[in-house]
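No lab work stands behind these numbers, since they all come straight from the coordinates. Keep in mind that what you see is a predicted model, and the values were worked out from it rather than measured. Cβ atoms are built from the backbone, for glycine too; each structure is taken alone.
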Structure I
Amino acid sequence: MSAPTTPADLVILGGGSGGYAAALRAAELGLSVVLIERDKVGGTCLHRGCIPTKALLHTAEVADHAREGEQVGVKSTLSGIDMDGVNAYKDGVISKMHKGLQGLIKSRAITYVEGEGRLVSPTAVQVGDQTYEGRHILLATGSYARSLPGIEIDGTKVITSDHALKLDRVPTSAIVLGGGVIGCEFASAWKSFGVDVTIVEGLPHLVPLEDESSSKLLERAFRRRKIDFSLGSLVSGVQTTADGVKVSLQNGKEYEAELVLVAVGRGPVSQGLGYDEAGVAMDRGYVLVDEYCQTNVPTISAVGDLIPTLQLAHVGFGEGILVAERLAGLPVVPIDYAGVPRVTYSEPEVASVGLTEAQAKEKHGEIEVATYDLAGNGRAAILKTAGAVKLIRAKGGAVLGVHMVGTRVGDLVAEAQLIYNWEALPEEVAQLIHPHPTLSEALGEAALVLAGKPLHAHS
């Protein structure tokens, strides 16, 4: 083994959203940085997650527009989905983003190391026969697609999201195990591609972490789109058959399809990387941290999907920046995870920030809720979308939660996040004039309702 390198200020294990954000910010603040990544910089989000799935969903939207052109007076038809073309488009987007990111890392004089790293002491990471010493270590090794006990992932008939993004054909039918964000996004895209889709979710609702009203609106929309789903029953077995897969549920129901997508969430990548040996406190594979992303070992921090916070790329960015600033001696504020926007990019989209109605009731007792139906919104009528915007406030107080369902409502959640995080009163939001005709007016209208002066809504 070669001698350790000159110690860097920060050695980062993992170049996904959390790791590279920390690297960029730390370098900007004058720290010397080593960034170690075994695959490609950008991690799951860029190569196997957010970016490719959203590209697929955009293809799905174009397919729907082609199929439904007649509804708006355009004589268009959908003659088919060319998966080679879809994949070329998707990979082109990834490649452009990847090149841009590589350029950024080079421009900040970050030492980039490609290889499998392992923590060998509280201040060192080993890659091959080279050891990288750091005054501080940041663990950012991310997550992998989980399976269920007894379900064998074979990559052809029983697949994860990783395989689903590389499919070279459009299956005739698919069963999606898991009705969370990933499951609903693939189900939505595949339905637009002409796949016969069934979602199986063990909990009582689709997107079960969202406000129940949002779940119900998504379920209604999926029923209209003829996306089948089974709620509240767990899988008892998955068997491959001659021409596909059979899924049995504990309630006795059986479904058959060409393939099964296992979308039951993501687990932390932490096994065999030396974390235990270095004395890092862990729980079920997750690295435990305080509100500043600091582990129990003074020289080690951790961020992203590896720690038990929201598994979102933008949370990784936020945590990475927080650690970099803390190490550079800047004053930092812990992240309010309720204040992080969340989006499911299905058709329709589901977007939210803040507390659900149930959480708000539990925390604040008396609350006030306003729901503005998109049926009254001009832009929603033009886009032919149904859904609603719901605002929750403590009685007489600030907005505690914003929950939205409809085409493109993900684009509204940036304003919603400001309303929640700046603890705005509905009366203050009601004073702001929203541009007409836009979907953003629905947010303004919901605030008008809560402020006791509805305009286009019944009070």
Structure II
Amino acid sequence: MSSAFFGLEIGMRALRAQQRALDVTAHNIANANTPGFTRQRAELTTTPPFPMPEYNRPLIAGQVGTGVTVESIQRARDAFLDVQIRRENLSLGEWKAVKETLGQIEVIFNEPSEAGLDKVFADFWNAWHELSKNPESLVARASLREQSVTLTNAVNHVYFQLDELRNNLDGNVEIQVDKVNTIARQIADLNKQIMKIEISGDNANDLRDKRDLLLDELSEIINFTATETDDGGMVIYIRGRPLLVNDKIVELTTQANPLNDGLLDVVWSDDLSLVQVEKGNLKGTLDARDNYIPYYMGELDVLAGTIITEVNAMHNVGFALDGVTTGLDFFTGIGAVDIAVNPIFSDLTLIAASQGGEAGDGLNALGIAQLKDALIMAGGTTTFGEYYESLVAILGVKSQEASRLVKNEELLVEQLTNRRESVSGVSLDEEVVNMLKYQRAYQAASRVITVMDEMLDRLINNTGLAGR
């Protein structure tokens, strides 16, 4: 049979359980604004009843409950929502990188504006047209040379800015690779601590929160899959190759690729094989560096190269102011990177405005000016101006598309995050209700102990006094 102290033990267990539940509630309230914190709950369960079914069980009617205990402290976490958020984070991170790059390219082209290439091109053709009206004018010739220098400088500047942006993105690739390695090292350290704690049967809830927060951060950078091991550790794979196994890391590194202008490839540190980067901010950065920027650099190069070829071809057959000199290239270089006005034209009289060498003949200058409206670009289907305007229009469309996709992904991530917060976040109103609930239970348990104490006092101190 149970002893006279049986009720005291039940009361003591109740006090301990309610106190632990209050501690968990206090921990939730204290971390209501802590990033990545997951609401915890004390799982209360009854202790084994008395007596248990066995051969020598006491002959009493039924079983008597023995009280309550905190079986475990669990996190309120939905793993499916974590997977969804991390998947959308990958797309968000990728399009953020693309959007930022396209925005910077728009700033470089600076269209439409008085300082953009479109205005510079127009001034260049107009200068040739003005020279055709007064081919003997040294003022008109000087104006043409200055407008031409302005054009070449502007084209060079845009090209070099695009190249500089590409190199900056290359540096950003290395920064993001270092960030992946840093996160992996932090998760490895947390894995060791979690496994050490949970091998004894406890739940390392706060450490798991930190690990989940790092996984959310990693999901913005690169595609991965994460699998938890039976002992509480974690394995992280990138396209089937392990980045992390519990506390063992195979880090990523970078390696210059001579076939890609010496820009960096992302490779595994152990065998220098390429990492299959398919999503995330790192993927967006690589795409912007290797596809978006080279496209606009290439188109600008084609435009500049064609202008060099066409203007030089016509200038070569014209005559200088002396009516004799001919066969001179107006531009040097082969493209946007090195287009320049031939330094020989420091002598303004050498500019070939004449078609036949006669005085007052400005037909060659007029022919060059008319190149503005000639269908030369894109296989003879468009003019220089239309070609450039089309390039800027494509940039605008792509930039708008990237902005729209970023906004859509941000809304989706926000919705999923709100859903996760409804499950895992701390509600102060709910915690106050729990606090009052556990407080009342604690007070009741203490009252049970007081009653039991009075009963035992009567039994011990006042029983057997009759007849004394």
helix-only ellipticity at 222 nm (-39500 (n - 2.57) for each DSSP H run of 4 or more, over all residues; to 500) gets -20000 when computed on, of labels I, II, structure II
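Between I, II, which one scores greatest on percent of Cα pairs over 16 Å apart, for residues 279-390 alone?
Values: I: 70; II: 66.
Across I, II, percent of Cα pairs over 16 Å apart, for residues 279-390 alone peaks for I.
As an exercise: Cα Rg over 2.2 N^0.38 Å, calculated from one structure in I, II, equals 1.04. Which structure is it? Intermediate results must be reported in sequence, preceding the final value.
On the way: I: 1.04; II: 1.72.
Label of the originating structure: I.
With relative contact order in percent (Cα under 8 Å, 6 or more apart) computed per structure, which member of I, II shows the largest figure? Show your work: numbers first, answer last.
Working: I: 15; II: 23.
Ranking I, II on relative contact order in percent (Cα under 8 Å, 6 or more apart), first place is II.
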For distance in nm of label points 7 Å out along Cα→Cβ at positions 151 and 167, the calculated result is 2.8, so let me know which of I, II that is. II
A value of 12, 40, 27, 14, 6, 1, 0 was computed for P(r) over Cα pairs in 10 Å bins from 0, in percent, for residues 159-294 alone; which of I, II is the source structure? II
Taking distance in nm of label points 7 Å out along Cα→Cβ at positions 79 and 271 from the coordinates of each of I, II, which one would give 4.9? I
Structure from which 39 was derived, percent of Cα pairs over 30 Å apart, for residues 15-222 alone, options I, II: I
